[in-house]
1. Assuming 0.25 is FRET efficiency 1/(1 + (r/R0)^6) of positions 69 and 309 (r between Cβ atoms, R0 = 41 Å, to 0.05) as calculated from a single structure, say which of 1, 2, 3 it is.
2. Work out the source of 0.65 here, i.e. which of 1, 2, 3 gives that when FRET efficiency 1/(1 + (r/R0)^6) of positions 269 and 389 (r between Cβ atoms, R0 = 41 Å, to 0.05) is computed.
3. Starting from the value -8500: which structure in 1, 2, 3 was helix-only ellipticity at 222 nm (-39500 (n - 2.57) for each DSSP H run of 4 or more, over all residues; to 500) calculated from?
Structure 1
Amino acid sequence: MNGRGAKTLEHLLRRFAGEIHFGAVMREVLEKDGFELTHARPVAPWSWLLRAKPPQHIQEGFGLAPELLFIAVQGEVQSRDLHRAADEVVRSGLRLDGNLVVVTDDGHTRDGGWPLKDRLERMPGRDQRVAWVWGEDRIWPPLSEVLRQSLPTYDIFEERDPVRGHQLMGRDAEVMELRTRVLRGDAVGVFGLRKSGKTSLVRAVTDWLDPASGIKTPDEEKVASQACVLWVDAEGLDLATVEGVADDMIAALGRRMRAAGVSYESPVRQGLAGLKAAAQAILDQGLRLCFAIDEYDFLFERAGNLGPVPGVSRLLGLVRALSQQQQGAVSLVLIGRDPEHLSVPQLDGVPNPLLAGLTPMWLGPLRPPHDTEMLRKLGRRVGLAVGHETAALARTWTGGHPLLHRQFGSAIRDEVRLHAPGALQKEPTDPHCVRAVERFLDRQAVLDVDREIIALLSKRYPAAYTLLLDLVESRDPQAAVKRSSGSLGPGARVLRNFGLLDEATLALPRHLSWYVETLLPTQTQVAV
């Protein structure tokens, strides 16, 4: 931090100590414990957000982000304070830990006041909120000790929502590739299995490019962005007509502008004409524009077997036309299961505007050593020392699928807590990993992923489905692949795209083989 920045921070910290009656003591205890305050700002009357670097041994010992986020409230913390904290993670350039916030207030000191820990547990959200308050003797415990006691109690492996920033692990190469393509103005499709991390990957790029696109609670601090990202989830759009889709996208653009602190007037016209006008107005300001459509499949697979949104080719054609008119300034990112809807020669009876113009990015499993690094880093957070045997067993059973890898870690955590309930730090996992396999296979999330894979392959990719069954039954995987038109055939190609077929060994993830052998015959009999 330069001299001017240090003076500004010191001024804010003095102001913090003057406005929050416990602010000076809180700062003193933090600095004595080795935490370095790096940022402070008021976000509402009697409510502040602060950031601090933890000591190196705490950061590495628990796999924390470079900085921790603090909410300090004189009075009682509210849900809106937690919403502001979530947005601060994006504002920070993603240096903050998106799954952890340290909260302190003085609501517990009032007559009849609930303990802060109890109040935080009643507030919505899945992230861990560590309550840090002084005791009955008015003495603050060291935060390092509070973290040692609190962090292992939260199962960070169970996080299933898209992760942000620090929690996105093992995808650096994919982030850099997608970032390059977006800055170049390409149309990109990010495809892969359910819960393989597609949304998290794209968010890592769009949050870097345009933090305002990921913020829900704007405040007085203006957000600096390199571009305007119009982010929508197709599952939540009005899918009756393409004009309705365009109106929802215009509304999303308005929310983004307000989050950025920019004055914004909705276009006079609605529908596709309004969307075109709004997009052109942004480009006329010299800004880049990126359309990001999550769950794009819903534009083509509406509920009730209604098929594609009528006129969807006009929406894609609009984006394509803007990109061609403004070379390098307009990009499109579609996120979904596969590119089949975009591979047909015609849409709505006209040439497909994205045919041969979309670059597919297949997001497969985490590869070694990234899968082991993730397991060990999250393991440190919950007090586990993940060993080589555990890491190898996890890879065999999950195939590196991000959600399933986390589920294996959670199963290990449960097994360790059952046999070593008093352990808070560095408990070896290898003695427990074999017993954790049964816990892993019994998890609903594992069954859901397997069902989705079988349903997808059997319905859309019959060659891949036949090869899958053959690989499970065959003792000679090379012969099975050869029977399915070889390694370049459609069956093997689809399995590789989805990350289900190991390039070197032609092996399937063990969880999938287990599902086919154990549960698929039962389900088939029930269906018959």
Structure 2
Amino acid sequence: MSVLAIDVGTTMIKSVVFDDQGNELAVSRLATEVRRPHPGWAEQDMDTVWNTVVYTVRNALADIDDPVWLVTFTAQGDGAWLVDSAGRPTGPAVLWSDGCAGDILTRWESEGVLEAAFRRSGSLTCSGMPNAVFSWLGEHDPGRLARSSASLTAAGWLFLRLTGEVAMDESDASAPFLDHATGDYDPQIIEMFGLTEHARLLPRVLGEEQRIAEITADAAGQLGLPTGLPVVMAPYDIASTARGVGVVNPGQACSILGTTLCTEIVRKDVDTTGEPSGINIAYRGRERVLRAFPTLNGAEVLGWAAGLLDLDGPPELSELAFSGSPGAHGLMFLPYLSPAGERAPFLDPHARGVFSGLSLEHTRADIARSVFDGLSLVLRDSLEASRTKVTELRLCGGGANSEDWCQLIADATGVPTARSGDTELGAKGAFLTGLVLSGAESSMHGAAAKYVRMRSVWEPDPGRAAHYDETYAAFLNWRGLARGAGWAAPVPASATTPVPASATVPGPRTADPYAADPRTGAHHA
């Protein structure tokens, strides 16, 4: 008997079939489009996401003879996937990477709201979280909120399509509204953000043991599966990936080298001390918390640098970067290229990238190396912000395929790194969660010990580690100067002229009923 695990990522949707030993029998992947119709916007068509899931599931199952007994899934987090009372989208999904609410965050920060909420929940709001999206829509598209009855996440949307239930996973609910002591929404946090009237949009929160239901006949027919199969909603992708790489006990840590550079550390309690930064994710009921620092800048920076240097992609960029010298001959790079700025391990919607020390003597290899150095120091920045002793950093995501980068991260952080023997870690975490919630395994610790396989360990080189200790101090200095100066694109003088409210937003975020699905040619109207 086999298990079907689905991973709805931001740029890629994957369906993986695992055998009873946790081995990958089949993997089907299909890219998804992130639409950016206006500056700062990041959205996806919700029906297209579901149709892509259907495609990858059918493709993965095409050559599998072993019957599926369990469906489990994980998905990207945050954002607002709004649906009406019939469960239909009221427009495109607003994603976690959306930057439209940057000015709202600035206002909340100046009013002390962001810090006050962090001191209660341990999670710092960014522009792609539902509280920021609700506020932005309330100002610019109130009709969208009025005709919506629930705000889901990508996982909630998939759970609705698979089981017909409207619900929220505890990990998705963690930021920004969850009360970790009760496992339900904190009305005081909702009130802090002025969102009491929109609390009706928040679906019920399902605890660790509640996220299992039967697949509907309609969903089973579309996917080519038997009716009545159990469906498990695993924690959202970064938390499922941590489970998939075996990070389940306090003090264990991992970094996802993907669309986000997300560093995560397992703790026993919520950390609300220090500079407000990152998020605290409910990880196993009241027993475990995942302290996470999901950045807004990751693999896209590598793709950008490859294009800048006229290279085919990140693998060729890596080859060029590691042909050069550590330290890039003094060239330093701050990798804050997202239009939404940065959210971890600090929040600054106006943060922007910087090359420091660039001269005519620097080569293309130096530029490439500085990009990898800068991203690696971001990982160190996150580990330092956690204030938690970490003895091993497990690496995953597409970037972990570069052995040179894995070694660089060990040197830059001073922590040994290790790489998993599996390839689809989000799906693997969903697989482990499915086994535990279905009763096939008794505990997450036992399931991880049984099914997670690590390979390839890199120890920090003492000489290079000393170099990066010095570089990190300079990195923090430049980061502080950039934040303190509020470095951003210059504002034209004309921008100070008052503009009618109706002219400040390109238009409402409304679904295009005539948009054809690129995979099926079907129209959604």
Structure 3
Amino acid sequence: MSISTGSRDTIPDCFRAVARARGDQPVLLGMGPTWTFAALDRASDGIAAGLVGRGVEPGDRIGLYCPNTPEFVAAYLGILKAGATVVPINLMLNPKEIVFILSDAGAKGFCYHQALAEVAQQARGLAPELGLSIRIGNGDGTDPSLDELMATPGRPPTLRLDADRHLAVILYTSGTTGRPKGAMLSHTNLWVNTASIRQALHLEPGRDRVLVVLPLFHAFAATVGMLTPLLHGLGSVIVGQFDPKSVSAAIADHGATIFLGVPSMYNLLLRLEDQVRNQWASVRFCVSGGAAMPQALMASFEERFGIPILEGDGPTECAPVTCVNPLAGPRKPGSVGLPIPGVEMRVAGPDGTWLADGEHGEVCVRGANVMRGYWGLEVQTRESFFGDWFRTGDLGYRDADGYFFLVDRIKDLIISNGMNVYPRMIEEVLYRHPDIAEAAVVGEPHRLHGEIPVAFVVPKPGARLDPARLRDWCKEHLGRHEIPRRLELREDLPRNAAGKILKRELRRQGELERGIDSP
């Protein structure tokens, strides 16, 4: 079944229809009192009316700087109901980085959580042109509170917006290769992606509840964990911070049926005691995204928990989900699965010509989920497309069954003595070592070889890695050109707020502190 793009309803239109049908059904659980669809509809109506009363107009951009809470969802929906565009802010950014995003987006307002007030006030001090500020939570009363907006009488004005063209969100990329770029996603982009996700994962309204501990400012959590439940009658179990025991308790308390995570989370969950793992009995399946899932880690988790992990993928610019391993199978370890309904995927050479199955090239995506472009960056937008196919920047291939495999990010490819070295392949080998908990491989410039592979490894708790044996392990399982020339032992690895290992931080560190020279 294909996904229809014929509807011109906006996200608020779609949500209101679900709220009318499922008013008393829980939609937000896990942090404080449970919110029903009807309660969320009323609260977000008040927020929208309050924003409009304070001068917010259709098309205005509003920054949203808030941790995982029900209020994040209410504010997000209220901004959309006012006809404005949400600009989510990464909680790990410093004030100058926040100001760059707000200024670049031309934000008219800034909605911030009281727990982040110190950084928010610093950012506001650097951006005197920023007008409206809304405080979430208790504070000193200098800014109107979200609660005050929720209590605004009446409904927001009825808006007739073009769902295909009107922007719902501008999601800023991490800026690993330069300044952050704002991916412009329309209401249709997001709605279509949620409909595809519902179909691909066989989600059942009124039954399924998605546990969301990944940050809601991130595309994966926002679309799969928040918008899909809102627009298709599911529930979201919201957890503020990742802690294996707290997550397990929330699953048991609220009957979560789906867990969204990144590989580092699954690694930590393996340390849970048996009686805590029993709290996962309601979970039908887990979904992994955001980073490559090591096959050894997936096998260990599924053996201990008895719950399948569906690995999928998709860049922010695609709203974001493009593919996932099918729940009914077959699932292929190491693959990010099949394109979800309504999405086309192909593999292209450097000149945009399509490659045959099995040939390595850049994975490209086409569909109604693909962004309208980068905010204010026409040249970068054109460079990101082959015609109407978005270039993901992922190096991969498609097999004869139509499954896609990502070899690496193109920017992470290592060229050593003229030969391609794929960090992910080396990492897979390191993850299979019985004493290694985590691994990351990056390229380091070398005057003779061009680049050399460098590995950062974190031992499992209580394990002691023997350098000589680790060298032998690499020699046994890797080609000579793939063997890391340096191995550094770490207690942990740098991560972003979504738990993804930050290879750019490892590259920036320059000379390694405790390097073990390989022959």
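1. Only one of 1, 2, 3 returns 0.25 for FRET efficiency 1/(1 + (r/R0)^6) of positions 69 and 309 (r between Cβ atoms, R0 = 41 Å, to 0.05), namely 2.
2. 3
3. 3
Any read-out appearing in this document is the output of simple, stated calculations on the displayed coordinates, not a laboratory observation. Predicted, not measured: the structure shown is a model, and the values here were computed from it. Cβ atoms are built from the backbone, for glycine too; each structure is taken alone.
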